[in-house]
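Below are structures written as structure tokens.
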Structure 1
Amino acid sequence: MSLPFIQANTNGRLHSAAEPSLTPLNRAFLYGDAIYEVWRSYHDRLFAWEEHFVRLEASARSLFMDLPCQREGLFVEIRRTVAAFRQQTGSTAEVYVRLQVWRGAGPIGLDTALADQPEFVLLVQPCPTIPPEKLRSGLKLSVAKALRRNPIESLSPAWKTGNALNAILGLREARARGADEVVMLNLRGEITEAAVANIAFIRDGTLVTPPLAAGILSGITRKLLLDTIGPAAGLRVREEVLTEADLAGMSECFLLSTTRDLAPVAEIDALRYRVGEGSVGLRLKQAFLDYARDYAARHPELAL
């Protein structure tokens, strides 16, 4: 299958992502000993640059990992990579930027002392979009039955690590039932999040989402919605422990992620939710896009 062009930058060297650039002794490849972060652009500005970098630093500290470059140097490399992508493809679309950092390479073995030095790769491609028909009809979700979310005490979902098997297998189960995405429960049976997104609901005019203590990623879109965009739109916001039994009491549901902001959900297994014209989710999505437009106007220094 022919893949669309993805621009890569490995430790400052620009090349096609189809070209191998890593040693087989890379610890991200061998052990998942890596962290990552994803940005996207709105109006040709890198969105929420600071918030994502702070989270990257927190992930690095949690894994006792050094970063190979600091904030200013990383932005320079992102800008170079985006420019190379546009020159190669002629695309003017909004971009998706993924940074992966690993501890290094070295002799085979789990001991972190065997790693030589931290390295990075940047990947740039057009930002994924939700097909218009899915925006109208909404996504289908299914609650995972065979697998539970990683517990915080084991491998915290708050760390954006290179080990995604828990989410991969949960998503595989949901897809096998014909769903677009999965709803993961923790070991206590509480709702956490989807494989690649936080989850939120509308109940009696209030935006409700699971708390961080349930074992979820501290999503940038989620935080903006809770702290700024939701209240500005006149909504009450609430973090609340939720279980499967609570799903029937919700009127709306949506997924929250960097690349797709708010994605409407029409079904979770047999339950149906409101989507489309007149929905709170659609109003919030527009409010988020307005916020992103204003952010771009306030941050000309983040032009790509």
Structure 2
Amino acid sequence: MRQLTLLARAKINLSLDVLGRLPDGYHAVETVLQSVDLADRVTLREAPAKVTVRCDHPGVPPGEGNLAVCAAELLRRTAGERRGVVIEIVKAIPVAAGLAGGSADAAAVLWGLNRLWELGLSDGALLRLAGELGADVPFALEGGTALGRGRGERLTSLPLPRGLGVVLVHPPASLATAAVYRGWDAAPSPSARHTPGVVRALTAGDRQELACAVGNDLEPVARRLQPEVAAARGMLLAAGATGVAMSGSGPTVFALAADREAARRLAASLSPAPGWSVLPCRVARRGICVPEANIG
């Protein structure tokens, strides 16, 4: 039985500017997205005529509620494919954390099944399918560093801040994306416009400027809804961290560090409450990678 194992990497939002509400109910944003090397392990095994998913995390939905299953079914319909697949996901990315773990898994399924089933779909075709699944899936498919416009799905590549370390602090708080945006809608305000400064810093390769520029328009809303977001930010700042901001719609807060070792030292200096996750990592060039040549 043929199979393929992939690493599906998380993302952070170095910036997230909310520009207003669109007619379809979604929001127009400008955001700088960055892959990090924290990754779920996704294994695809050929199966006869059915798509199933298994995951080691109880918070990941089975069946059609799982975005990875939606990705496999979309690809099957598009390609007229009758073969099935068993999708096994070993989670390292926290669930519902603002790190696009579900989108990363879906992107890995699109990329991996195109290869496993030898469908021959182009990168452009896969990106179009990714856009049908969600705003974060196209970036999860491409990875690296990118400016996102529209709902975040219109991507322009940016220079990678090579070797940059990142510390992720994930409190055990529940924050639904829809609820955070509803909070923003209830009291909309002009965007703080973090994105232009982040783009300038990346273009210039200026890490100090980058640390000063990061920010997220949704963070004040998230802090009001969940005090743990403010606590995570405060813990990082008290430890001397710089480049501190919330990722996505939260509740994960990140800090930037000079490199992976500096990220590890910062993570080790923190004293999180029970149930919190502190995850040192670094930026990554790709959103999906094959850890080993294992089709066969």
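Given -10000 as the derived value for helix-only ellipticity at 222 nm (-39500 (n - 2.57) for each DSSP H run of 4 or more, over all residues; to 500), which of the supplied structures 1, 2 does it correspond to? For helix-only ellipticity at 222 nm (-39500 (n - 2.57) for each DSSP H run of 4 or more, over all residues; to 500), the value -10000 is produced by structure 2. Determine which structure produced the value 4.4 for distance in nm of label points 7 Å out along Cα→Cβ at positions 124 and 188, calculated from the coordinates; the candidates are 1, 2. It traces back to 1. Structures compared: 1, 2; top value of distance in nm of label points 7 Å out along Cα→Cβ at positions 244 and 276, i.e. the largest, recorded for 1. With respect to FRET efficiency 1/(1 + (r/R0)^6) of positions 92 and 236 (r between Cβ atoms, R0 = 41 Å, to 0.05), the largest value across structures 1, 2 is given by 2. Of the structures labelled 1, 2, which one yields 0.80 when FRET efficiency 1/(1 + (r/R0)^6) of positions 12 and 204 (r between Cβ atoms, R0 = 25 Å, to 0.05) is computed from its coordinates? It was calculated from structure 2.
Given 19 as the derived value for relative contact order in percent (Cα under 8 Å, 6 or more apart), which of the supplied structures 1, 2 does it correspond to? Traced to structure 1.
Where a number appears in this text, it was derived from the coordinates with a stated rule and is not lab data. Given the structure is predicted, the values throughout are model-derived calculations rather than measurements. Cβ atoms are built from the backbone, for glycine too; each structure is taken alone.
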